[in-house]
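Each value in this text was obtained by applying a stated rule to the coordinates, not by laboratory testing. Keep in mind that this is a model prediction, so the values were computed, not measured. Cβ atoms are built from the backbone, for glycine too; each structure is taken alone.
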Structure I
Amino acid sequence: MMQKNGWYEDLMSFIRDDPEYDMDDYTPGSIQSTRINGVQTSIPVINECEVLFYRKDLFEEAGLEPPETFAEVEKIAAKFTDRDKEIYGFMARGQRSPLVTQFSSFFYSFGADWFNQDTKTATLNTPEALAAYEFYGRMLRLYGPEGILNMSWPQCVAIFQQGKCAMYFDSNTLYRMLMDPKNSQVGDRTGVALFPSSPNGRRIYDSTGWAIAMYSGSRNKEVAWKFIRYMTDKARTLISQGTHANPGARKSAYANPEGSRNFPPDWVKAVRDTAPYGVGYDRPLVTAVSEARDFIGTVVMAAIEGRDFKFEAEKANKAFQEILDRENN
């Protein structure tokens, strides 16, 4: 909405005149997040992606490596799930609206997307989308915690911290709560790995959470750009990431040991390895995003419960198309 209303200054006019700034240093997903309808609305500051947190001790005892594929994810989840002991093999968000962001990487990896960008046609009911609902729903139904439909990240984090889950898929930004022994009973036994692939490939949300923009009506645009440039150049990004542990979007900061020193090595590797597979949005790119998330979350919840999620997908697709038509007319 803000870009459509012309409130953002297109920063490309400043970037083109500043070759030393090096926009190629940013991950593709972070640029996709901040470039809307060809307008560079802002500069990425903090980036987020989905990773796998897992119990290294359980995997080592079983002689297992982190899963590379969804098939391996299910095999491992089945091995570790023991409901009598309240141990769960697989965990991800199950609450209707919050689940959408983390479900997105599963959705994209199956080859699905929320809508066709060119035709503005809703695609929540395609075969690829249905395969994603089915897999995510089955995994949480068979191998997830009781009450998962009411769980967003705070509840999931608490279960993992108590040592009751073998694999947890969520944002890389949760690492301090999950990997610090001061916060978690299994913090020193927690590893991080790259999000696995489906039979259709691997596509992981890799999007900008915080960015700096310029108001198009600014009366001091040159000064504003100097501030943005100073705050986001390679040197300042390295300080922000290396000293203050803010996960940035510049590739050079991760390549520099100083930029990685406050993060676990396997976390750094997982985040760096995400970049080639990055998708710059973790939810539908529409103004009525809260409404759309509810539609999508309802379909996923039906799959988790073992209900007719295909029927729900058709309903959601129709409702989402109405949103697209309303916003593009």
Structure II
Amino acid sequence: MKKTALITGITGQDGAYLAELLIKKNYRVIGALRRSARQDNWRLKRLNIDKKIIFEELELSEENEINRLFKKYKFNEVYNLAAQSFVATSFNSPLNTSNITGLGVLRILEAIRTYSPRSKFFQASSSEMFGQTFENKQDEQSKFNPQSPYAISKLYGHYITKNYRKSYNLYAASGIAFNHESPLRGEEFVTRKITKGLVSIMKGELKVLELGNVYAKRDWGYAKEYAQGMWQMLQLKKADDFILSTGKTYTIKNFIDECVKYLKMETIWIGKNLKLRLVNKKTKKDLIKINKKYFRPAEVDYLRGDSKKANKVLKWKAKTDLKGLVKLMIDEEMKYFKMR
């Protein structure tokens, strides 16, 4: 018989790649989405899977809606990818972020405990939970020091998942994913903002791209590979928590340099700190400027994951490096730019 899986946040980057994977594995996929996201399924359309999913409206703030869904279906697997996931927005909307990203996890776990205790549950945890860290690499035993309402909410979801696993013997696993990008990344995230912005500058649609702290270091992987890791976590006999990462870290400035190199743009960095700017060598015009309004109130300067446990237990390993990721994102940016 077909397995039935619930994916919350199915219209997002991770939800789309995970749905694609599960459909290929012959799952029946139930996609839960907010009412406001009903029309925002361009990722599913791009992957040509939008007609292969059963959609259900669901607000993670509404306990009754979650319970209704668990009474209607018998889920073999539940993937909670839904969240208010933009860090900057979490500072402007901390109550909503806490209610959705934090308490939403508890509402789902309660529904599983009450109506479907055999369902396997995956919680999408985040490397942002490590926050301001002083360790060279972060693994499953590293200390958490979250620096935003988003990260704090994710940490609550992470701990309540561990608690329900221990207290009620539920199959509840958390994947602590470090930054993972793709052509399906939202435009509000810095990597997509950069790839889209630079292509738009090349095509004459944008003059200058404004960014925040380009010295922040991140561990960037390919989202499609991370979706595979999420699925693998629910195929084990016993639930556990795993780090998903590449183990390599780069600054946002490094990411920009890789994009510029791939686009064959002749540029040079001039100035430093807030006066840093990327300049076109030929025209002497600014391409990128730093704007203080894009800085976080509390910055996370450095993140680098250690996925030895996932490598050993799941046989999972990130394959796409930064250069490959940039190529994937810019190639698709150029392709769809031509289709406008």
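Between structures I, II, the calculation of distance in nm of label points 7 Å out along Cα→Cβ at positions 133 and 149 yields its largest number for II. Structures I, II were shown, and distance in nm of label points 7 Å out along Cα→Cβ at positions 197 and 309 at 3.5 was computed from II. Between I, II, which one scores greatest on distance in nm of label points 7 Å out along Cα→Cβ at positions 45 and 245? Of structures I, II, the maximum of distance in nm of label points 7 Å out along Cα→Cβ at positions 45 and 245 occurs in II.
If helix-only ellipticity at 222 nm (-39500 (n - 2.57) for each DSSP H run of 4 or more, over all residues; to 500) is computed to be -11000, which of I, II is the source? Source structure: II.
Comparison across structures I, II (criterion: distance in nm of label points 7 Å out along Cα→Cβ at positions 173 and 293) gives the highest value for II. When distance in nm of label points 7 Å out along Cα→Cβ at positions 77 and 205 is computed for each of I, II, the one that comes out at 3.6 is II. Ranked by relative contact order in percent (Cα under 8 Å, 6 or more apart), structures I, II are led by I, which has the greatest value. Please state which of the structures I, II yields 34, 27, 15 when semi-axes √(5λ) of the Cα gyration tensor in Å is computed from it. Answer for the origin of the read-out: I.
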